[in-house]
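Once you scroll down, you'll see the structures, which are given as structure tokens.
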Structure I
Amino acid sequence: MSAADSTDHDTLVFDLDGTLVRLVVDWEAVADAVAETLRERGVSPPDDLWTMLSAADRSGNREAVESVIAEFEREGARASERLPAAGTVPDGTVGVCSLNCEAACRIALSEHGIDGVGAVVGRDTVGTEKPDPEPLLETVRRLDGDPDGTLFVGDSERDARTADQAGTDYLDVSEWLRAYA
């Protein structure tokens with residue numbers, strides 16, 4: 001019996017980084033590069049990377065900042081480490097919903113031969129990012145699923161909040177592994 005058959009859910013969605021793989025990204029270097037990009041555009045950068053992304057939205061610099069972050073993430077996806085949950089991804093109605101850019105998600109899935117993923121939604125796929133529910137809801141829609149019948153497997157409080165706001169069930173990856181590895 002596959003993991004998907006073992007759950008009471010029709011749709012299964014995984015977070016990527018920290019759940020299926022671990023991207024090799026120096027987030028401090030990303031924050032420095034994003035801060036420099038904002039300064040070059042006349043924006044005083046906040047201290048936190050994700051707050052910088054919000055500042056980029058407000059100042060009309062989202063595209064430039066996304067480009068910088070995505071470059072680091074794509075490289076980090078190529079060097080990523082496969083995590084144990086990657087071996088539990090069943091064929092079927094499975095998606096990935098990530099705070100990373102979509103291209104990095106696709107690179108990491110390819111690098112590690114994680115097959116069976118029918119939908120990938122990254123930070124740059126829709127107009128918002130987790131914990132906003134829209135990326136998870138978009139993943140579910142792309143899988144022709146229903147939030148009520150979806151299980152989201154992740155590794156963070158942000159993932160849990162996303163699932164709660166989207167109306168899906170949530171399971172921490174450590175619990176998923178205990179049940180399905």
Structure II
Amino acid sequence: MKKNFWKKTILAPLPVLIVATYDENGTPDAMNAAWGGQCSAHHVALNLSIGHKTTKNLLQKRAFTLSIANLDNLVLSDYFGLVSGHKTNKIEVAGVHVSKSVFVDAPVIEEYPLTLECKVVSMEERFGEMYVVGEVLNMQADESILDAAGRVDYDKLKPLSFDSSARTYRVLGETVGTAFKDGEKLL
């Protein structure tokens with residue numbers, strides 16, 4: 001028997017994304033965002049609170065980097081979601097290394113092995129939050145997370161997923177099938 005939960009929403013996996021921006025003074029900032037993901041071949045979407053410093057920075061700079069939080073950076077990634085950029089220089093306190101993206105006016109946090117460099121193509125207020133779509137201009141990946149064919153290997157990356165039901169982080173699991181192939185058994 002199924003139980004109704006009304007407006008509770010559970011979708012999985014929810015990637016743990018680290019959004020990095022510069023403010024009007026060129027100071028880097030980062031935040032942890034679970035409400036986002038890939039929305040087309042070359043675009044990502046984020047749903048952010050209007051009050052975040054990151055949202056203000058996006059409106060000003062129209063650029064950001066999006067790093068994929070991973071197991072090696074769990075504590076750092078959670079910290080970026082605990083503290084407000086309005087009150088604390090999170091980059092300085094965390095002691096991370098930042099370089100400027102070659103492709104967009106946004107910082108790259110070197111501790112993350114996979115980063116997408118994005119320009120904002122649209123920002124729209126929806127349901128009291130800011131819906132942001134970014135075009136990915138470059139993906140940079142550390143060689144340590146690549147397979148023999150030069151593709152990102154999720155087993156090496158160990159990307160984090162946010163479990164919104166239990167309020168925990170999970171690591172993306174094992175490969176269990178082949179996309180666009182296994183369903184052929186029903187053809």
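Any read-out appearing in this document is the output of simple, stated calculations on the displayed coordinates, not a laboratory observation. Because the structure is a prediction, the values reported are computed rather than measured. Cβ atoms are built from the backbone, for glycine too; each structure is taken alone.
Could you tell me which structure in I, II was used to calculate Rg/Rh (Cα atoms, Kirkwood Rh), for residues 22-109 alone as 0.92? The structure behind it is II. Taking mean count of other Cβ atoms within 10 Å over residues 30-37 from the coordinates of each of I, II, which one would give 21.0? Derived from II, not from the others. Structures I, II were compared on mean count of other Cβ atoms within 10 Å over residues 86-93, and the highest value belongs to I. Tell me which structure, out of I, II, gives -3500 once helix-only ellipticity at 222 nm (-39500 (n - 2.57) for each DSSP H run of 4 or more, over all residues; to 500) is calculated. Value -3500 for helix-only ellipticity at 222 nm (-39500 (n - 2.57) for each DSSP H run of 4 or more, over all residues; to 500) corresponds to II out of I, II.
Given that Kirkwood radius over Cα pairs in Å, derived from a single structure, equals 17.5, which label among I, II identifies that structure? Let's see the in-between values first.
On the way: I: 16.5; II: 17.5.
Computing Kirkwood radius over Cα pairs in Å on every structure in I, II gives 17.5 only for II.
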